[in-house]
Structure P
Amino acid sequence: MSVKIRLSRIGQTNRPYWRVVAVDSRKRRDGDFLDNLGTYDPIRHEVVQLHKNRINDWVLKGAICSPAVKKLIKISK
């Protein structure tokens, strides 16, 4: 099983809101996920919550971060 750390949309129509999740790479964008790792509000351009220690745990286990998640991690530092 290949695990990716990517964004999953949970917002309403015309009100995007994203959740950072660890998910099996074969699953759909908004499908079942393994772990909730944070949230991002693109309207306010702010990372609401990001669990960096849990993201590091997943990366040590072999998960691959998407480019968007890498940008969010860099912004939140």
Structure Q
Amino acid sequence: MVEPERLAETVEALAAGIASKSAYALALGKQPFYRQLQMPISDAYEYSGELAVAHADAREGIGAFVEKRKPVWRGRK
């Protein structure tokens, strides 16, 4: 929640953060998100976890987070 006078600034910051991510990984993430809505939670976690580590950008994002560095997106599998 933000104060109304900070809404535009907050939305712009959020959009910039999303735009800085791998477009491939974002698009890929939407597919399991919608599919897992119909799954029991344990199945959804397993499904998403297996899918995420199968792609280079996802592995890069995880590695960058763990190593506390900026990711280098490749935009592909």
Structure R
Amino acid sequence: MVDEVLMNKIYIIRGQKVMLDRDLAELYDVETKRLKKQVKRNIERFPSHYMFELSQQENEILRSQIATLKRNKKP
């Protein structure tokens, strides 16, 4: 069950498997802003290809995918 929950938080964007910052923060049980602050403080630990920001179009597509997933989960 845990694997399924985690797999549902992985998206394909730009041909890469990615997780959103909010999902990573939830996984580590911290606030999203705290996670982002720690990444900025330790930026040298993260390869440049490790993270990126979504374009507006990518954000809209991802939101529609998430909404579709949530709709399909309802009984």
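Side notes on the structure shown:
- Identity of the structure behind -7000 (criterion: helix-only ellipticity at 222 nm (-39500 (n - 2.57) for each DSSP H run of 4 or more, over all residues; to 500), calculated), options P, Q, R: P
- Looking across P, Q, R, the calculation of Cα extents along the principal axes in Å that yields 34, 28, 17 traces back to P.
Values quoted throughout were computed directly from the atomic coordinates according to the rules given, and no laboratory measurement underlies them. Keep in mind that what you see is a predicted model, and the values were worked out from it rather than measured.
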